[in-house]
Structure 1
Amino acid sequence: MGRLIANLASEQGHEIVVTLKSHDTGRSAEDLADSLGGCDVAFDFSASTAVLRNVTACAIARIPLVEGTTGWNSQLDEVKNVVSQNDGALIYGANFSVGVQVFYRIAASAAELFQSLESYDAFIEEAHHKRKRDAPSGTALQLGEIVASHLGREVPVSSTRAGYIPGTHRVGFDSASDQIILEHTARGREGFAAGALLAAKWIVGRKGVYEFSEVFDEIIKA
């Protein structure tokens, strides 16, 4: 993701000021903050264990951050406190793909239609490449929350990790008579990079913590 974002940003005329790689994991937040001078915005698509440190570094440096790493939601309150205490800016999301954001809205509308049809059971399936660490994916968990909130009942989520699958998410509604499947299939990671750049352009000049899907409509209009 880092390479994709860097390539796309360069194609759009932006300058990559600094790139931090895996060997930087031992550095402190204060040390990383010193490396961010001259940046307008930063991106983090690393590991869940590094999110709090990276958020802290950007908050100290007063650099808005686009956080695309998943699997750290248990630290969300702490992350929000760090950003607030340093008057920083953060936009995070389980999935920065524009197509997935539209898919969230389709799934929500479908769940509302099935709300009064108790003969249908909803389910969510997701599949990713074998190196993806978190399961279920952040996208699947968010889909589950969206569908459950509009359906009015719990929705099971299942995961597959195999091969080189970029990412597939299905929302199904099953009954004794038939089955309806909604599916989003990523053909690569370029769509995630494009959405992250949209988020970056939007977050510059703002303060506070934002979840990508909650401000997606505003971002698209901008």
Structure 2
Amino acid sequence: MAVGRNRLTGMVLAAGMTVFGVSAQSLPTLQEFYFDDDVAAVAPVVVSADSADLVDQLMKQRERGRKALDATVQLASVAYAQGRPELGRELYADAEKNTSLTTTAGRMVRWNHGWDLFRQGDAEAALAQWHSAQQGLRGNASWVPPTYALALWTLGRKDEAVKWYAAAVRTEPQRWSTSTAYAQLLPTWRDSERASLAEVQQAWAAQPPAWP
């Protein structure tokens, strides 16, 4: 359901805070391989980011109902990027309540929310969102090991980060044994994020964990 422009800044925060109280959360049992593609692991682009009236165009998409969910996610990401995290959380909460974890759309919302939270410095809440996205997927998505490794390393859970990174190496050793191909493997990641993952890779190389 579309939310008018005048209401967006006044929406309460309660619904958006449901996933933010997780502390030292447990993760699913680590699997040996993660080969599966996940079509939900993509950022929607409804309006070009270089559009001069980006926000207005996204609001029109929401109000018309055409690609409303994608527009909401993109608008939420814009709000975070513009330093308006409260609005970003509320927009994501609006998207999340209208999607199921078992659908591609539901996983897309939570996967994107995780990245926006991570880039706001909240790796714990990001991990909770990524965990939710993973739970809605049958199979072992290839994005999971490096993404979990990044979040866990950032949280100081370095032994766990290395174990998750090892799963990426087991799955595709020719790609993940070194960090030289990160720009191609992780094109949407920021340089700082790839640099952090390179630290995980170095820790893995220094002492690769045994499996299982």
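Each value in this text was obtained by applying a stated rule to the coordinates, not by laboratory testing. As the structure is a computational prediction, the values presented were derived from the model and not from experiment. Cβ atoms are built from the backbone, for glycine too; each structure is taken alone.
Quick check on the output: 2.8 is distance in nm of label points 7 Å out along Cα→Cβ at positions 147 and 203, derived from one of 1, 2. Which one produced it? It was calculated from structure 1. Look at distance in nm of label points 7 Å out along Cα→Cβ at positions 155 and 171 for each of 1, 2: the largest one is in 2.
Each of 1, 2 could give helix-only ellipticity at 222 nm (-39500 (n - 2.57) for each DSSP H run of 4 or more, over all residues; to 500), but the derived value -12500 comes from 1.
Structures compared: 1, 2; top value of mean projected area of the Cα convex hull in nm², i.e. the largest, recorded for 1.
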